[in-house]
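Below you'll find the structures, each written out as structure tokens.
Derivation of every value follows stated rules applied to the coordinates shown; laboratory data play no part. Keep in mind the model is a prediction, meaning the values are calculated, not measured. Cβ atoms are built from the backbone, for glycine too; each structure is taken alone.
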Structure 1
Amino acid sequence: MNKIHVRVADWHKDNAELRRIREAVFIAEQHVPPELEWDADDSDAVHFLAYEGDFPIGTARLLPDGHIGRVSVLKDWRGLKVGDALMQATINEAEKRGLKEQKLSAQVHATPFYERLGFEVISEEFLEAGIPHVDMKRSSKIL
């Protein structure tokens, strides 16, 4: 297996790859309605693409308020630390931008993954797109 790497993506130039991954994970696998997956926040977000070699295998986005979302890894690459690499790149970018607190809405089954990265559950469970979620936050140690 090639080394996994993550780069900041451009919503316009990298749109086909970002959409391909998110459609595979959220729309095809998890049955999220397309009208809930695509929103106006995409144009203002900082997007990330994870690669194995030259092949895009994961995405994430960071909103200007520090909200991280659309974290997705293609099925065949799960369990290989791709999510860790995506989240570390996203957290690093948030901190670089002075966003001392990062927030996200996590699918309940993924909360242990986010807790390992320093996020804490801050809400009761709720349904989003028919999937159980909780809100989580992480405070950076930057001064």
Structure 2
Amino acid sequence: MNKKQENWLLAMWSVALIATLGSLYFSEIKGYVPCTMCWYQRIFMYPIVLIGLLALIQKNVTIAWTTASLSFIGGCISLYHYGIQKLTFLQDSVPVCGGVSCTGAYINYLGFITIPFLALVAFAFIFIASLVLLKQTKE
């Protein structure tokens, strides 16, 4: 593994760690109760922190297949969740999400930055970084 690959692994792990700490901040410190869709996004983000750390320690870039898969699925969930928050035609077809509505937005910075948007950005970065690592391992 070369230094570039190690930097990509570190960047992926850092983004996943920040996203995880951010979600815990919103729920445990700010007191925002996560909706069902938020929990699904957490299910796909939290393992990336542990997997990424182990990959860094072992200097194992083959982990990119796993992080690409987790981030792609998590990103799709985030994109849908963001869509049901921002697009009225999707809000009408949203199933009941549990105790907290999935259409609600605890934050709405600049009129478009919500928690699912932040998760989507993190998942997108991790997915792209995983693809870069996969491309570099083929070379």
| message | If Cα extents along the principal axes in Å, for residues 29-68 alone computes to 30, 27, 14, which of 1, 2 did it come from? | response | 1
| task | Work out the source of 35 here, i.e. which of 1, 2 gives that when relative contact order in percent (Cα under 8 Å, 6 or more apart) is computed. | result | 2
| request: Taking -23500 as the value of helix-only ellipticity at 222 nm (-39500 (n - 2.57) for each DSSP H run of 4 or more, over all residues; to 500) derived from one of the structures shown (1, 2), identify that structure. | output: 2
| request: Could you figure out which one of 1, 2 the value 1.00 for FRET efficiency 1/(1 + (r/R0)^6) of positions 21 and 93 (r between Cβ atoms, R0 = 35 Å, to 0.05) was computed from? | output: 1
| Thinking only about distance in nm of label points 7 Å out along Cα→Cβ at positions 61 and 77, which of 1, 2 has the largest value? | 2
| Ranked by distance in nm of label points 7 Å out along Cα→Cβ at positions 85 and 125, which of 1, 2 sits at the highest value? | 1
| Of the structures labelled 1, 2, which one yields -0.84, -1.25, -1.30 when log10 I(q)/I(0) by the Debye sum over Cα atoms at q = 0.20, 0.26, 0.27 Å⁻¹, for residues 37-108 alone is computed from its coordinates? | 1
| query | For which of 1, 2 does distance in nm of label points 7 Å out along Cα→Cβ at positions 5 and 117, calculated from the coordinates, equal 2.1? | reply | 1
